[in-house]
Each structure stands twice: as C-alpha cells, then as structure tokens.
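A.B. asks: Structures given as structure tokens follow.
Laboratory data are not the source of any read-out in this text; all were calculated from the coordinates shown. Quick caveat: nothing in here was measured; it's all calculated off a predicted structure. Cβ atoms are built from the backbone, for glycine too; each structure is taken alone.
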Structure 1
C-alpha cells in the first residue's frame, strides 16, 4: 500500500507501507544454513581448491628420477645436519634432548603433503626454541607440548580468517632489530656449552651473569673441541669459493677440473654433515672406552612417544594444574610464539 505525505505546498513523498515484518521460521533458518554449507562444500570439492590445499597432488605428477636423486642427496645432507641442530635447540628450549629429535622430522613429514613453498624450513628454530624456554621455564615438557599445540591451533585459525596480512604492518627495522637481538641471545645461550659449564638465565643479562659466576669451572676439552668445530665450519664454508681453474666459467673447465671443483663444492656444502659424523665417532669412542673428557648428551630413549592428545592438565608440585592454569603459567608466550613462528617464514 502506498501512502502520500504532504511535506510542502506542492511536494509529496510516496511511502510504501510493508506492513508487519514477517518472522522467519526455524525451518527456514536451518534451510539457509544448509544451503550455505552446501555451497561451500561444492566450492571446496573443486579440483582447484583441493590442489591448493594439497600441493602434493600438483608436483607429484611431474616428479621424476632426477628430482629424486637431488632430494636424496639433500635429504641425507640436511638430515645429518638436523640431528645435532635439533639436539641443540632442545637444549635452548630447556627440554630433554629427545624432544628436539621428535620435532625435527614430524613437521617435515606433514609438509610433504601440505607445503606450498620449497624454500620454507620446517622443524625447530632457534628463535622459537628460545621463546619456548622463556614461556615454559621451570614447568617441564608437558607445558611445552601444550604450547606447541596451542601455537598450531592459533596459526591455523589465523590462516582461516586471513590474518596473515598482519605481517604487512611489521616494518623492516623492527624485524631486523628483533632478529639481531635474538641472535645475541642464542649466541649467549651456547657459550655455556662451549665452555662446558652449568649456567642458566632467560635474558641476556641473566645468561652472562650466570656464565661469569661459573666461568672458573670451564672444562678444557669441551672448549677446545667447541672452538675447533667452529673454526672448521668457517674454513669449510670458504671452500665453496675455491676453484681449481683460472677461468670462472664452467664451460672452460677440463673434465678433471670439473670433477675436482664439484667435489670441493660438495665438501663445502656437506660441512655440517661431515663434522657431525666425525664428532659422532669421537663421542662414540669416548663412550666405549668409559673415558669421557667431554660433556656428552648420553643415551636417549629409543622409539617414538605414543600418539595421543596434548596434556590439558599436569602435576604441578603437590596438585594437578588444569588447562587454564597451564595457559596462565605460559603467559604471553601462547600468543607471541605463533606470531613469531609466522614471521620467521615470511
């Protein structure tokens, strides 16, 4: 029904009277929800969406033997490097050594199917290990496992709602300053291991205060081996620039020069693996002879832990700490860790 309203001497406005608003029944609301789900399920079921969520379906069709050989060499090299690296990261995080090994390959296995960028490193990192230590220091592995789970959930939700755009608001000076500060903390956290002393602390000042208080207990052989390993790594890194030829262009090299230069490059690239193997043999020798002038990690529990849900409660002193108490114990680390983990991969 149309109603005319006189708003002036000769001006009229026509207003449509719609009457009372019709109420939507519960059945109609359920139908709308069903239609929304059906529409989105159809969109998710398209091949384009499936391959976007599972990139393995795209590159697996063009995977060949040449790719396999390259991946095999890279896998062996990286695998041998990851072993001591993950042990070091577990030490930085203040967790038992086996937790570093667990985290070193589980993420990589999942990334085979879900990864969309071949240049993104998967596994524990120095920054996240340090933040984990600061969040769960004094609480034990159960808090660390829950922290890892919550970080994954938060990153998953951020991906769903498209919060990755937050990274665009972080300036380069902030990112560089943060990285430099963390580098100093990581270096400081490893000084105690090179010296073979017991020191702790979560901040830069706490670490160096603890180191200086215990520096008189420095172990000679630990320091010698640590310094030698660092020097060898740096020297082997320089080998990649050594070329057994006057010409820098590979097309002008002889067959002998190609073989030698390729071998030098391979040795330089595999420097971490070579040092791991040599150091492992030295450590095994000292374990077998029952003479341990060096500080060794010692035996690790064999096998893998049982697959189960993360702990939502744990024993804390003489009482059981619930989920919310555990989250409260970790403080801002629950929010900071997933954000930093996302920032590392940008």
Structure 2
C-alpha cells in the first residue's frame, strides 16, 4: 500500500545499541540494535545474512529473557536492517527496559538527551506563559484561536504540577500563521476526561476564552470540544466555530488529489476507514462531491446500510470484505496503527 506522502517517523527513536538475536526458519544470528522506537527497530546487518523487504523475522533481546517480538523487514542496506513490529507496540516500560540493557555511557547519553529536551520545552512554556505572555500577545495581536485540550500524559510533557500553579488558566502553546493572519493555540488546564465528564468545566473553559480574548472573532473548537460543548447545552456560535472544518477540507482535498492521479482517475468509490461518528459522517458526505460512492468502514456499525445524498451514496459497514470494492482509502482513526488489522483486505495497488 502506497501513500501520497513521503516516509516519516511516527514515533521517536532512541539510539541504543544492545545485543539481539534475529531468527528466521530456526536459524538465528546475533547482532546489535542501532535504534529502537515504539513501532520499530533498526539493527546492524550481519554480513552472512541475506534478507529482503517483506520477510518476517523474530527479534529477541538477549538481556531481556521475556522480550521476543515478530517484525517485518521494511528496509535493507549494506550495513543495517529496518524492521516494523508486527501487531504489537513497545510500551514505555518496554523501551525503558531495553535502555537498561545498554552500557552505562549509552544510558547516560539517552537520559541527558531526554532530560534536556523535556526541560527545555517546559522552560519555554513557562517563560512564554509568564514573563513573555503580555508582550507576546501584544506583538502577535492574534486574530483567531485554536482551543485545544490534552490528557494527563500530554500535559505532563509541557509542564509540571508546580508549573501549573504559575501558569494562567489558558496556556499558550504555539503561534499559527495562515496567509496574512496570525493566531495562537491555547490549551485549558482541564484534562480531556474532565471536560468529557463535567459540563461545568466546559462552560468554564468557554468563559475563560471570552474573558481573556474578548476581541477575537474566531475561536475554533478542536477535537472533541464541539461534542463537549453541545453536551453542555451550549450552541456553537460566534466567536466559536467547529474546528473540524479545516480537517474536513483537508480530507476532501486529499480525496480530490487522489482521484486526479492518472492511475486512479477512473475510480468512483473511496473508503473512509473510521468513518463513524460526527466528523466521520460529515467527511463521508463531503467526499460524495468527488466520488459517486463513499464507503464508511468502522467496527462500530452493527449493520450495513446505504444512505443516499443529493449527489452520491454512502455505505456504512463493519464488514472488512467490503474493502475490496475500492482502491482508494483515507484513514480517519485516532492513530495510524488502528488500520493494521484491515490491511490484508486491501486490494493490490491501493492508495
């Protein structure tokens, strides 16, 4: 399966060299890792081993007796092999355990690097939201806001509980440029689960936005915030807008570009993987402006049904056999790995 984009790293890599065994067909050879990530491993290529992309091997970490993982070879060069884990992911605990098997100087290097980047990021957030907050807002003079939120893990990346007491209720996360307009991304101190469970906190978040930025005419509610707001009994009206519009336009444009490719110009059907839900429904309807048929595939559907729009048809289904009906696919899942189980059902030459 190919993509419209070039290769990119989904997960951060940790440069650790530790002993592993690579085995296939009951033959094993010893080598060392070059780096390890949540979803992959890079190892030094044994000179006597001949492998090709697509083969499946087993990787055993020699100093971790219980850690043995199947992996698919995705890249082979003269001196190293890139592997993608099969149907599993290393947890943070797994990666920590792997790091502990490396020599002390490597462990120290990784610890220093991690600590440096984490503390640098936290310091930048603290300074931006305390000493530099007022002059920065005056300099930027934002004309729009993206309102976001995070879970406890996300938030811990940017500030500590002690820092939270020093930072205002709305944290400035980044500056956004859109042609001749400048905006900012702000985050609430409320966690995602708090906003999902407590409508009063949603109302407080909205009030904080209006109190601090009374002259902003566009505040985009990102992610699940529109759902939280509607659950709280509030209408999404100016200055608030549904932040999914940008996502929907991007997906529609990707679909249009896919169909414009000569190889796929005759395709009249596209599949949206993860097409259920509020945004998924709107995305599927948007795509009927480009394709006659849009298949919304999602395990949450308990039956298959067809829905006709003024300009096309949407088929909602959880049956993976229906995926053979199209060669064009768009993933609308919470992370890319969620589609791994359906890959065997995709036709050859799919995009």
Structure 3
C-alpha cells in the first residue's frame, strides 16, 4: 500500500512579544474572536499561536520585537469587540477596529485660482506600474480633485494588474500616442488614441495592456486621495458585453475624436465637441474639447464647483479680474473658481483645450 503524503503548505505568521501568555489567551480568543492553534510547553507556556481574520499570530514570551499595532477590518465595527474601536492587548499590541469598506468621503472644495505651466518644470514622479506623473493642481483644491499629466516614456506591454479605483469620478483623456486598455463587461481591449477619452465609473475593473512610446494622458480623479485595489480573481476581458451597465449610477464612456461633431461653445469665439460624459454620469461631471470659432471672445464667470482646463495645443491668453494676464501654451493648465470673471483671449488658430467641470451642468454669465 502506497502512503500518500499531504501536499506541502506554506504559512506566514507575525510574531509579537509578551510577558505572560496566560493573560493574552482570553483577549485574543474571546475579545478578538481568534482561535488558538498551538501552545507550548505545557507546563510553562512561552509560545501561543492564534489564527483568524486572515491572520496568524505567534505570541512569544520575551520576543525581541515591539508590540506593534494590529488593524482589524470588518463590515460591522459596532458588533465587534463590544463596539470598541481602539484596544490595547495585555501584551501591549494596539488593536484598531476599522470599517472594511468605508464610505467615500468627498472633501469640500477649497476654491482657488490656479495656473500650472509646463515650463515651470514641475517634477515628474514615478508612480504605479512605472508611469510618470506630473501634478497639475498642486493644492488639489482642499483634496477635492487630483489632475495628473501622465506619460509612459517607453512603449510596449505595461506591467499592470486587474484593478479598480474607489472614486466619485475618473477621466482618462489621451493627448499623445495610444494606449490599450481592457474593461469589465465592455468587450475586448480598446485603443485610446490622441483626442479620445474614457471615463472609468467607480470600481469598474480594468487593466492597462500596452502603450506606444511616450504615450501621454490627462487623468482627473475625484476626490484627490482615493484607494486603488487589485482584483486577483477577475479575468479580463469578461465573457459578457454590457454597455448599458451602471456602476454607482455611472456608465462607462469610450469617446473617440474621429466621431466628433463641433457646435458653438458656451463662450463666444469658440466651438466645442461634447464627450457625452455629463449624460453618462447623470451630471456628475462634464468634459468638452474646445477650439477657436468665429467672433470675439468675452469676459465670463461660472457657478460650477470645479472648473479645470488643460491646454492640449496652441496658445491662449487667460485674463482674470485684478490679475496680470497669462499667455498659456501646450501643456499648461488652470483652474477658475466659481464667480471669478475671466476671459480667454487671443487664441491661436490651432488652440485646443480640454475643459472638465464638476458638476457637468452649470450656468455661465457673460460680461
């Protein structure tokens, strides 16, 4: 008879110090709801091992490490450990009880007039998946928005994983090159070329696959600080194609420049193409691409909460009440707070602007 051995397993455990294991046993088992898997020696225990909540702990008498801190994430903190949110174990370990999926907090916008110029040489920071990030709104309006100019210098496959973002709104607008991305329930991979954009509804799974040399995109995220999570289980593309699906009230948008219809813009002297983002986010945000039109430009103000503009091509002069004018060029960005009177004057023939507003429906006052 052949003896079959169990498959080998690998376990990891975290070691914590203690002075008296007998005091730790009731805390880790009864208060934290873990199970004790091991204890030795029997006559004078020096080591006890506990498991639970996805963790294995080794409590060892006189271990050299500090007691540290342990965070436990649960769907219902009020029913865990009698509703206590911070505890200290007998061995000195600090226990913090947190919500596993806390609600998204949207900070109140701290309005300011912002001008960010490419020639100011703001540093490029290497971020996730080797991408280079340049911050376009340094003060982030009190944490309400992050606007990034992102580039991938060397083309080819991107070392990305299936992931999602816990956001209120997120835009990806390609300004140079191309990038291939695949999205949950949206079919096969899609290529984003210069002038095209995606909106990524909250928590839609996706993966960046491949990019051209020096691809560049503008990414807008609300709020500024948001969590990116890796999904280790989902395989993309998914077997279903569901273009009408909504994520927290928003639909995925793949808007292509080649299908553009140009119409008069809200500001005289300009034309625009709509990206359908206001419609598909139910007014959460609006995104327009703006070019020079006919007629004179005028002074105007708006009443939307966040008004961000990026100069994709050409040049234009930004005039603001009580301020010196700025001659803005390709790569520059600006934010106009609500109620401030400004004018976009002397646009070059090749001017092209990306305007992002939150909310997407608002009033413009001329004059």
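A.B. asks: For distance in nm of label points 7 Å out along Cα→Cβ at positions 93 and 173, which of the structures 1, 2, 3 scores highest? Write down the numbers at each step before the final one.
C.D. replies: On the way: 1: 3.4; 2: 2.8; 3: 4.9.
Of structures 1, 2, 3, the maximum of distance in nm of label points 7 Å out along Cα→Cβ at positions 93 and 173 occurs in 3.
A.B. asks: Still on this structure: Upon calculation of semi-axes √(5λ) of the Cα gyration tensor in Å from the atomic coordinates, which of the structures 1, 2, 3 produces 39, 33, 17? Don't jump to the answer; show the numbers that get you there.
C.D. replies: On the way: 1: 53, 31, 22; 2: 39, 33, 17; 3: 52, 24, 18.
The correct label is 2.
A.B. asks: Consider the structures 1, 2, 3: one of them gives -500 for helix-only ellipticity at 222 nm (-39500 (n - 2.57) for each DSSP H run of 4 or more, over all residues; to 500) as calculated from the coordinates. Say which. Intermediate results must be reported in sequence, preceding the final value.
C.D. replies: Working: 1: -20500; 2: -9500; 3: -500.
The read-out comes from structure 3.
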